[in-house]
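**Q** Below: a set of structures, written as structure tokens.
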Structure I
Amino acid sequence: MSLRLGTRAFGDGETVVMAIVNRTPDSFFDSGAYVEDTAALAAVERAVVDGAAIVDIGGVKAGPGPEVDAAEEIRRTVPFVAAVRSRHPELVISVDTWRAEVGRAVCEAGADLLNDAWQGADPALAEVAAEFGVGLVCSHTGGLPPRTDPHRVSYPDVVADVVETVTGLAERAVALGVRRDAVLVDAAHDFGKNTYHSLELTRRLDELVATGWPVLAAVSNKKFLGEVLDVDKDGRLAATLAATAICAWHGARVFRAHQVRATRDVLDTVGAVRGTRPPAVARRALA
């Protein structure tokens with residue numbers, strides 16, 4: 001399936017890096033490094049230079065924490081979306097939100113994609129995507145409410161549950177008027193899942209790819225990778241890149257990432273091995 005977001009059309013086999021820029025003071029990874037506009041805009045500039053075609057802007061920490069209402073989420077994201085849109089007309093701007101009210105505000109400011117990480121918790125968000133002609137990410141959380149952690153969660157078959165849920169949400173979005181080539185699906189590693197579930201999803205991601213919907217892989221520095229090696233967030237890069245390579249080999253299209261350059265390098269290497277991307281140079285034993 002083709003993928004068109006904003007002014008960009010991404011070809012079959014083309015892998016795309018989605019850089020993470022969180023505007024939250026309690027972000028698990030950067031601990032609020034991008035709350036100030038100057039630092040956040042600089043992060044976007046670096047991401048573009050390092051190879052990101054999409055930037056994903058978040059205004060609320062994914063996990064439990066202090067309440068952030070819609071008005072505060074809008075304050076953190078809308079002016080920043082407008083600023084990024086002004087500086088980068090061709091960049092695909094994504095906003096990580098589950099709220100239709102926030103989705104409407106960021107679309108008016110220039111967002112191209114609504115990244116709903118909470119399985120349609122606000123069903124009206126898909127209607128906003130249709131109204132503004134923007135893209136939508138359809139994810140799986142096992143039905144958990146936003147910003148809650150799983151506890152003793154179980155599935156007869158986690159992959160089957162993911163496939164059924166996200167394809168249902170994707171078809172609903174298209175029925176509401178969202179362009180079919182602007183819908184992505186996300187297994188949502190860690191969300192509503194334990195470590196074994198997330199590992200199985202990574203191992204069997206080709207089953208989600210086989211649905212035909214473009215797959216977003218959001219594995220960057222996730223807790224399940226930390227548990228694989230028993231390391232904190234600062235020690236998860238190697239595991240992140242390994243999981244990224246596996247997801248790319250299985251056919252995922254978009255990769256949400258904290259470390260953009262390293263992720264881009266992994267994707268280019270996997271593409272060269274697969275034969276979907278030529279090496280940057282090829283001189284060895286040819287000259």
Structure II
Amino acid sequence: MTTSVLVWTFCQPVPKEIAEIEAGSADWSNDFIPDIGALAAQFPARAHVNPALSVAYVAFNTRVAPFNDQRVRQAFNLAANRAELVDMLGGPDAASPACQILPPGVPGYRQYCPFTVDPSQSGAWVGPDLAAARKLVAESGTEGMRVVFWSPPGAGPTSGFAVSVLRQLGYRASMVTPSLNTFFEKVNDLRRNVQVVDGGWYADYPSASDFFDQFFRCSAWKLADPGAVRNGSFFCERGLDHEMDIADHEELTNPPQAAASWAAVNGVLLDQLEIRQR
């Protein structure tokens with residue numbers, strides 16, 4: 001009997017991963033690879049890009065300043081040049097702009113983007129609106145506040161991008177990159193008042209519940225129990241929990257209706273977390 005062994009190594013530098021794959025000592029990477037198009041052109045028989053039900057995001061702690069002010073969260077969304085981030089993540093072969101929690105392909109996904117310079121019925125992101133974003137920050141009275149961005153080891157370019165956006169908005173933004181254990185111990189403890197963190201999620205299965213139930217239920221965090229926290233924004237809305245209960249049940253009894261219910265949940269979350277423009 002032949003025995004196969006699968007070895008999965010975490011937190012290696014991406015250039016080292018690429019070099020090992022090129023040399024044939026590794027087969028696959030789960031990280032964001034810069035300029036994946038060039039790699040595909042150089043190794044057409046070996047480079048394969050597989051679309052994933054995943055999202056790269058920034059989680060604002062909705063219970064501490066400045067992100068307990070909805071205007072600040074909206075300002076970040078308006079100021080973020082998503083095209084620039086897509087380039088940093090490896091180009092259109094590796095990522096696409098998004099303005100919501102669900103990725104394409106998940107039942108309940110509806111393309112829309114209120115956080116753009118020219119919002120339209122198409123729901124497409126067009127470009128950043130830095131002027132409108134700075135106006136919101138000025139209205140919030142938080143300009144010049146110190147903001148510390150927490151990034152896990154090997155997080156990729158999202159962290160640096162987010163810090164640059166915060167600085168464009170007038171915040172004194174800096175970044176810390178602790179060990180992975182320290183990262184989760186601190187950011188998952190509401191008493192530490194961590195303001196903003198880098199994050200990402202790959203769906204376990206193609207269901208909106210795998211995003212919303214995981215991160216946005218009131219039960220997804222506990223005040224003094226970092227080990228029980230999945231919700232880095234520390235968001236809790238009991239009425240929304242009830243709507244998620246309904247959608248969860250409909251997934252078993254009426255999948256088309258469940259998709260509509262999850263789309264509604266997604267909209268409410270944008271109302272609560274980021275002020276959805278209509």
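Derivation of every value follows stated rules applied to the coordinates shown; laboratory data play no part. Just so it is clear, the structure is predicted and the values come from calculations on it, not from any experiment. Cβ atoms are built from the backbone, for glycine too; each structure is taken alone.
**Q** Comparing mean count of other Cβ atoms within 10 Å over residues 73-80 across structures I, II, which is largest?
**A** Values: I: 20.1; II: 25.5.
Sorting by mean count of other Cβ atoms within 10 Å over residues 73-80 in descending order puts II first.
**Q** When FRET efficiency 1/(1 + (r/R0)^6) of positions 49 and 257 (r between Cβ atoms, R0 = 41 Å, to 0.05) is calculated for each of the structures I, II, which structure yields the highest value?
**A** Working: I: 1.00; II: 0.75.
Evaluating FRET efficiency 1/(1 + (r/R0)^6) of positions 49 and 257 (r between Cβ atoms, R0 = 41 Å, to 0.05) on every structure, the highest lands on I.
**Q** Could you figure out which one of I, II the value -0.30 for log10 I(q)/I(0) by the Debye sum over Cα atoms at q = 0.08 Å⁻¹ was computed from? All intermediate terms of the calculation are to be shown ahead of the outcome.
**A** Working: I: -0.30; II: -0.36.
The read-out comes from structure I.
**Q** Also, quick follow-up: Of structures I, II, which gives 2.3 when distance in nm of label points 7 Å out along Cα→Cβ at positions 17 and 193 is computed from the coordinates?
**A** On the way: I: 2.3; II: 3.5.
For distance in nm of label points 7 Å out along Cα→Cβ at positions 17 and 193, the value 2.3 is produced by structure I.
**Q** When you work out mean count of other Cβ atoms within 10 Å over residues 137-144 for each of the structures I, II, which one comes out largest? Mind showing how you got there, number by number?
**A** Details: I: 22.8; II: 16.4.
Checked I, II; max of mean count of other Cβ atoms within 10 Å over residues 137-144 sits with I.
**Q** Out of I, II, which has the highest value for distance in nm of label points 7 Å out along Cα→Cβ at positions 65 and 201? Present the calculation step by step, with values, prior to reporting the outcome.
**A** Details: I: 2.0; II: 3.0.
Structure II comes out on top.
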